[in-house]
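Pasting the structures here.
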Structure I
Amino acid sequence: MSKAFINGEYLDLADAKISIFDRGLLFGDSIYEVLPVYNGQAFFIDRHLDRLNNNLNQTKIENPDLN
């Protein structure tokens, strides 16, 4: 059976569910950020992370903190 990756876990497709209150599903809420890298070094990473966190807070999207 095929799998779906939802909220940090792999589920059978039959068990994969998205809340009807999910703003990404209802309204397409999302954040798009680009982090330029030159010679293997992130350029202005602190500014990027500040902007990313500000945008996440403004749209009330939880930061998954993938580290």
Structure II
Amino acid sequence: MLDNMPIDMMGEAVRLINRKAFVEASGNVTLHTVRAIAETGVDFISSGSLTHSAPAADISMKIK
């Protein structure tokens, strides 16, 4: 897991790992950075920003 790492450091980590393990990038993943992160060679990219600011929805069932 490469978390909150600058993109150039991610690329270096991927090179050092050299396919000996799966590599996931996380932290500061946005629509603007996802392509550059993918180009480092990581295997997976996770983004919490999809849920961090999502509004809550009341889906409870109120029975009288």
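Please treat every number below as a calculation from the coordinates, not as lab data. As the structure is a computational prediction, the values presented were derived from the model and not from experiment. Cβ atoms are built from the backbone, for glycine too; each structure is taken alone.
Details
- Of structures I, II, the largest value of distance in nm of label points 7 Å out along Cα→Cβ at positions 18 and 34 belongs to II.
- For relative contact order in percent (Cα under 8 Å, 6 or more apart) computed as 33, the structure of I, II it came from: II
- Taking distance in nm of label points 7 Å out along Cα→Cβ at positions 10 and 42 as the criterion, the highest value among I, II goes to I.
- When Kirkwood radius over Cα pairs in Å is calculated for each of I, II, the greatest value falls to I.
- Origin of the value 2.1, where distance in nm of label points 7 Å out along Cα→Cβ at positions 2 and 50 was derived from one of I, II: II
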